[in-house]
Structure 1
Amino acid sequence: MNPFTPNDRYSRQVRFPSIGTLGQSALQQATVAIIGCGALGSHQAETLARAGVGRLLLIDRDILTWSNLQRQALYDEAQTLAEIPKALAAAQRIAQINHTIHTEPLTLDLDHHNIHDIVQRADLLLDGTDNMETRYLLNEACLLYQKPWIYGACVGAHGQVATFLPSQGPCFACLFPQHLDPEHRQTCETNGVIAPIVATIAALQSTEALKILTQHSHDCLRGILHVDLWEHRFLPIRHTQPRPQCPTCQLHQTPYLSGQSTSQTLRLCGRNTVQIRPPSPLSLDLPALAKRLDAFDSIRANPDILRIQHHHLTLHLFPDGRALCHGTDDPSEARTLYTQSLGL
């Protein structure tokens, strides 16, 4: 016998006046896309699943590693040992937390080919990424389709959040011009990151999401909220107007959405890992591919991922042709193994 009813599950949330029964109904009908299921994204996914958001699109390009467990609270050791793709691992855990939520795990790298479908299907998008290129791409797509999205980032004990609403105020490129990239000055590799700032920034993002999904977007942030958790400082910087001559929202330039500014190789933050992707998505039968690769130290495959071990490098290949090469931060070394292994 089921020991609870749906009304029991959300009863405390429904009593919160700004949500109520109408807001809860809106949450259950909503679709949210979480771009990146790592530190921020895993917290976002759990919070929104517990809140009763009806459908979660879980997008992540990576697999679980031991360094994730310090701050990515959704995952466990068994999943990490199995080297499960993060999107799939997140969906597994959410099914244990709230079986009424429909999840769609997508192990892919968000790019100018696949972002259109994802943005059009979502009512709201949450940033859980670790790079500016994806955020500029997300910004351009959300402007095109008039969808709200919520930015978040953290390093050390510092973090920041900003909410972007369609046709209201500045866009992401207004606040973060491409020649002023703060994440290139400090990264989790050089400065580390503590779990409490991850949880704090994800909580702020999730709160903004609840406001938007329950028709309270007028209460959202206007500008950027900076947080220094170690020193207990919260600094809101108000921005209400677009930047004059912003190339994205004022001049309507879309270099990321058109693919003009897309990288084929990318070093992943703090991972000693290089991502490689083909010029256009593929559709690979990984178990069949594994059968013809016998020149390497170790090969393991299932329909979701092909793992190739060669000397000090480990290559994880996904069905769309994208690969993660672990053990190097040299794009040329990573691409050499990719080409030698697959002929792609």
Structure 2
Amino acid sequence: MSQASAAPLPPSPRAGPPPAPPIIIAHRGASADRPEHTLAAYALAIEQGADFIEPDLVPTKDGALVARHENEISGTTDVASHPEFADRKATKTIDGKAVTGWFTEDFTLAELKSLRARERLPALRPANLAYDAEEIPTLDQIIALAKAASARTGRTIGIYPETKHPSYFTALGLPVEPRLLAALAAAGWTTVDAPVFIQSFEVNNLKALRSQTGVRFIQLIESGLSADGHDYAAMLTPAGLKAIAAYATGIGPARDLIIPRDAGGNLLAPTSLVSDAHAAGLEVHPWTFRPENYFLAAPYRSAGTPLERGNAVAEIRAYLETGIDGLFSDSPAAAVAALAPEAP
């Protein structure tokens, strides 16, 4: 469903009292406890209390949208063990980088459904290996899961899809956006109050989508340049944030852009990014909070190996103090605990 003109952007959650509580976005599902981008990971995330489940979307050869971290799937499926697909291995240039492996755009949906998902970080999350062998879910399955969970729990469970490599797929003749909009329209999710945020590391596709749907958009931000040539550092300035507010509801910055770390992994003083974004009328949803020592800032690590879990709850609380409006977490349970009032 499209609109003749751009829908009005939603107000900032800080536009009037009382402020909405920060939303919890299950990063690829409850990926600390189940292999990412599987129905089991999304279902567990909802059980743990997530408000949104996040699928990274890539297309198949026949145009279906499936959830994978990347279109190269050797690290997240058992494709390498399928001799019938050995000749599909290839080297491609994705956003300027040479990548070798197997790619979703070279498989039909039926062929991808014959594969099984596997844990992407087996060295850090060996317990997740027990849950390998899930199928690769489609966007339609994920929407159905969210709607069924909403009806069952009485909570509104939304989706927070990322359009992966939009310029690359458009050049291949497999644009993600029309298929995503069609699925959202079929679900009845076309307005600002729909439980949907569309996110992208690119800029141009979000600007183009602005006139085609009323759902909310998030501009993802990291370092360097986006694949469509935009400078992320410029986005972080007051002028850059004001420009983002013309087409997006908020930003999704790497968390170190909010609270940097020193060389020893200790948190430094927060930057002004959250207050600057709020001044521009933007929400702020940083990524990604993970429970293992390997990812935690030094003060929150436990004794033991990098794969041991530390105090992710305390780390998240440090970021909540900056006034963020939501957060991506591999462990929605840790985010829920961080949002709960601390015991006196």
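Given a value of 63, 61, 39 for Cα extents along the principal axes in Å, calculated from one of 1, 2, which structure does it belong to?
On the way: 1: 63, 61, 39; 2: 58, 57, 43.
Here the read-out was taken from 1.
Once mean count of other Cβ atoms within 10 Å over residues 123-130 is calculated for all of 1, 2, which comes out largest? Please list the in-between numbers first.
On the way: 1: 24.8; 2: 14.5.
That would be structure 1.
When you work out mean count of other Cβ atoms within 10 Å over residues 83-90 for each of the structures 1, 2, which one comes out largest?
1
When relative contact order in percent (Cα under 8 Å, 6 or more apart) is compared over structures 1, 2, which one is greatest?
Numbers: 1: 14; 2: 20.
By relative contact order in percent (Cα under 8 Å, 6 or more apart), the leading structure of 1, 2 is 2.
Given structures 1, 2, which gives the highest value for FRET efficiency 1/(1 + (r/R0)^6) of positions 67 and 267 (r between Cβ atoms, R0 = 35 Å, to 0.05)? Spell out each step's value before the answer.
Working: 1: 1.00; 2: 0.65.
When FRET efficiency 1/(1 + (r/R0)^6) of positions 67 and 267 (r between Cβ atoms, R0 = 35 Å, to 0.05) is computed for each of 1, 2, structure 1 gives the biggest number.
Given structures 1, 2, which gives the highest value for mean count of other Cβ atoms within 10 Å over residues 195-202?
Details: 1: 20.6; 2: 23.4.
With respect to mean count of other Cβ atoms within 10 Å over residues 195-202, the highest-scoring structure among 1, 2 is 2.
Quick check for you: by FRET efficiency 1/(1 + (r/R0)^6) of positions 155 and 283 (r between Cβ atoms, R0 = 30 Å, to 0.05), which of 1, 2 is greatest? Please list the in-between numbers first.
On the way: 1: 0.25; 2: 0.90.
Biggest value here belongs to 2.
For which of 1, 2 does helix-only ellipticity at 222 nm (-39500 (n - 2.57) for each DSSP H run of 4 or more, over all residues; to 500), calculated from the coordinates, equal -9000?
Answer by label: 1.
Quick check: 16.0 is what I get for mean count of other Cβ atoms within 10 Å over residues 171-178, calculated from one of 1, 2. Which structure matches?
On the way: 1: 20.1; 2: 16.0.
Here the read-out was taken from 2.
Could you tell me which structure in 1, 2 was used to calculate distance in nm of label points 7 Å out along Cα→Cβ at positions 75 and 323 as 3.6?
Values: 1: 2.1; 2: 3.6.
Answer for the origin of the read-out: 2.
From 1, 2, which structure was distance in nm of label points 7 Å out along Cα→Cβ at positions 211 and 291 = 5.6 calculated on?
Working: 1: 5.6; 2: 4.7.
Answer by label: 1.
Readers should treat all values here as calculations from the given coordinates under stated rules, not as data from a laboratory. Quick caveat, the model's predicted, so the values are computed rather than measured. Cβ atoms are built from the backbone, for glycine too; each structure is taken alone.
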